[in-house]
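Below you'll find a set of structures to go through.
Just so you know, all these numbers are worked out from the coordinates, no wet-lab data involved. All of these numbers come straight from a predicted model, not from anything done at the bench. Cβ atoms are built from the backbone, for glycine too; each structure is taken alone.
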Structure 1
């Protein structure tokens with residue numbers, strides 16, 4: 001991977017309040033950025049801007065030198081965004097939801113339906129969710145739903161991960177597993193941006209940090 005995520009002079013205002021102003025940073029392969037801030041400080045807003053889901057007050061986000069707002073298909077194809085909300089259909093099972101994720105990214109045509117479902121079941125087994133693979137999401141616990149969100153990181157390969165509060169509601173085993181996945185993503189040359197209201201993390205890697213209205217350190 002030789003991808004670069006660039007943010008230049010990014011600003012955003014909500015309810016006449018500046019959440020962040022002239023935010024600038026650049027991330028290269030293997031680099032991880034931790035966005036720290038209290039609830040309501042704008043962490044999710046910033047991540048949504050990085051994904052192209054929200055428009056900033058000023059500034060721009062670029063992927064490999066091209067602004068993402070200019071229909072940058074290369075960026076969307078290489079981006080994996082995991083919201084702090086599950087973002088799956090409650091009336092479907094984990095298997096059905098993950099299959100839908102593959103279909104939405106046009107990945108089913110690259111493998112047979114049977115092979116795709118087999119891969120999904122293997123991933124659910126890794127996450128200790130095999131026994132509830134056909135259970136409706138509404139019947140899963142908060143912890144199970146959070147672990148299910150990690151399935152996307154195993155199912156879909158992407159150069160850039162943007163993760164909103166990924167450690168929330170995970171037990172110690174889940175935190176260790178997510179840390180392992182993030183280490184692997186970095187080792188293979190991926191870029192990771194993740195948010196947390198805490199300044200502490202368990203990753204044994206060099207990580208950049210932004211405390212929103214502060215400089216990258």
Structure 2
């Protein structure tokens with residue numbers, strides 16, 4: 001009988017409440033999930049996400065960005081924390097800092113982020129507000145690999161969310177967040193299992209599990 005492959009060790013970077021972190025923690029409880037949360041790192045000492053990690057028995061590290069005059073020095077401190085926990089993949093979950101070239105080179109094609117829009121539409125801050133102001137009829141969320149641009153990295157998976165009559169920013173954001181909590185664990189599974197491979201500027205997804213309402217970029221036959 002073939003032994004199961006070792007689970008990928010994941011570092012999650014957070015700044016806020018950590019609802020997407022919680023979705024990843026919950027997914028990783030399944031014995032067949034291919035990734036485990038090895039450490040949660042926050043640049044905000046009071047982030048609610050740190051308590052979520054502690055409640056789940058996951059190690060945490062607090063690295064306040066204000067302690068570092070240069071972004072590169074902050075990035076190196078985060079890299080050192082991830083290295084101590086032998087992290088192989090990185091997930092950004094409400095992490096409100098930009099990562100520089102040195103960090104991204106250390107984890108090339110291994111940093112995931114989730115964004116509350118159907119990229120490439122509405123990148124950057126206030127994506128839900130942008131969608132409403134534009135008059136979009138469909139919005140959603142995207143998991144992508146992080147590059148040096150603003151939400152420009154190769155797309156792994158997306159979930160569509162209709163914009164309903166009477167929606168305001170809070171109501172639309174709430175429905176998008178609910179889909180994020182389904183999408184992020186699925187995208188991490190695909191990457192951890194090696195079923196989402198970068199080819200040029202695209203991600204090819206092979207043998208993806210069926211997931212109602214979710215769209216996978218370049219699915220294989």
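Out of 1, 2, which structure matches 3.2 when distance in nm of label points 7 Å out along Cα→Cβ at positions 101 and 205 is calculated? Clearly, the read-out refers to 2. Distance in nm of label points 7 Å out along Cα→Cβ at positions 21 and 77 computed as 1.7: which structure among 1, 2? So the calculation was done on 2. Each of the structures 1, 2 was assessed by distance in nm of label points 7 Å out along Cα→Cβ at positions 69 and 173; the largest value belongs to 1. When relative contact order in percent (Cα under 8 Å, 6 or more apart) is calculated for each of 1, 2, the greatest value falls to 1. If P(r) over Cα pairs in 5 Å bins from 0, in percent, for residues 37-116 alone comes out at 3, 12, 18, 18, 17, 15, 11, 5, 2, 0 when worked out from the coordinates, which of 1, 2 was used? Of the structures listed, the value fits 1.
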